[in-house]
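**Student:** Structures for review follow.
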Structure I
Amino acid sequence: MFRREQFGIVFNTVFSIVFSAALTFFVKFMNGQLTFETFLMGFVPSFAINFVLGSYIPLVKVGNAFAGIFIKDEKNPVFYFLRIFMIVLIMTAAMSFLVMFSEMGFTKVLLVAFIASFPATFVFAYIVGVVVFPFLFKMTQTLCVKE
């Protein structure tokens, strides 16, 4: 499969696929635009943006630092929820805005539309993140076994 040194890139790829698919499905469904074509048209740029953001932003370090402000024990479940909260907040905010910008361009309603849609999108993204993160982590550990 993959080498252990490739864990970060493999996890980022798998997480980007799942996260982008879930958010694209949710946004298109909530807007009443969900078809196979609109899903694919939204998924491709969403995945690209998500993958690039996950590659360049040290999300785990930021999440750990944020959770460490409130909880010192990394084994505490609250630490996990706070870490995922910050990771998902950054990814959802950046990804949602950039995808919306790529679809709408410079318009007067861009910021208003982003602010109006962000709370529901973030809540959905947080639930997805909390649920899938452990499974994706274990799956990536299974894939990255070569020395």
Structure II
Amino acid sequence: MSVLTSIKKLMRLSDISKELTSHESEQLHLALTTLMIEMIRADFIELQKEKKIMLDVITASMDLSNEEANSLIENAEINSDFTLSLQSHTSVINNFLTVAKKKTFIKNLWVLANIDNELHKLEFNLLNEVGELLGFSQAQLNQIYNDNNK
């Protein structure tokens, strides 16, 4: 599956955001973006291509302008710098997203991890940790990964 095809199949977080208060929506957007930053940083090589895809994902799924998305990314980078546990981010996501939306988010993290056509062991470990914190079993995660490879 191409990256652009995956982006076109994104969850529409703007629909969810309409049901949340502005503070809850901001929390959700920050948690999702911070985990995307964590994925980009997982292999210790931050590629411009990864950042571009992340920006596309954020603008498309959250209905944000490039300026708003860049501001969110800056805040998420700071948030990531001070992250002690992924659980603080995944608990926000668990509070606001359905299982189907969380599955889509895992798929998007998979795309982000594979953007350089190489899944680093640290990226795979991060995917599994985030997936488990979002309530997926290892068997469910393996199925999600297999589906993304088709």
Structure III
Amino acid sequence: MFISISVIELSKEYVINADVKKVWGFLTDLQQLTGCIPNLENVQIESPTKFKGKIKPPFSFIKGKLGIESEIVKFNGTDGFTATMKGSSIGASFQGTVNIAVLAAEGTKIQIGARVETYGLLKTIPKSLIYKVVEDVETPMLRCIKEKLEGHI
């Protein structure tokens, strides 16, 4: 059986004006991190490295909420980690891997690389629209993280 998928690769880099230890602690504390994910509901922290929740996708043809789960599967010391993520709704799903590096810079540099495979209804969405949705999530999420770590709250 052949299953058609769409593959999306993303990379981003940010600088947070806080020390590496503080940024690392925030990014690996799922209670704090999930509090910054826009539109995430029904969060269940299942372990120090795994959470589940629901999120409303911004696509009008996907009804209901997308069930998501993410787990940190590998730590690279205190320099970074790899997490898996997956989500599904009726007729649409995705799975992916996110690599995060946390580096000392003027503040702390966070490098993110992600590879996501989409299936079903999500497979048919143009990559440009997926990138726009990612930006619509990342902007408020990054603002939240920066405010909490840089002491603006």
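Bear in mind these aren't lab numbers, they're just calculated from the coordinates by the rules spelled out. What you are looking at is a predicted structure, and each value in this text was computed from that prediction instead of being measured.
**Student:** A value of 27, 19, 13 was computed for semi-axes √(5λ) of the Cα gyration tensor in Å; which of I, II, III is the source structure? It would help to have the intermediate numbers written out before the result.
**Tutor:** Working: I: 27, 19, 13; II: 21, 17, 16; III: 27, 16, 15.
Value 27, 19, 13 for semi-axes √(5λ) of the Cα gyration tensor in Å corresponds to I out of I, II, III.
**Student:** Could you figure out which one of I, II, III the value -23000 for helix-only ellipticity at 222 nm (-39500 (n - 2.57) for each DSSP H run of 4 or more, over all residues; to 500) was computed from?
**Tutor:** II
**Student:** With relative contact order in percent (Cα under 8 Å, 6 or more apart) as the yardstick, tell me which of I, II, III scores highest.
**Tutor:** I
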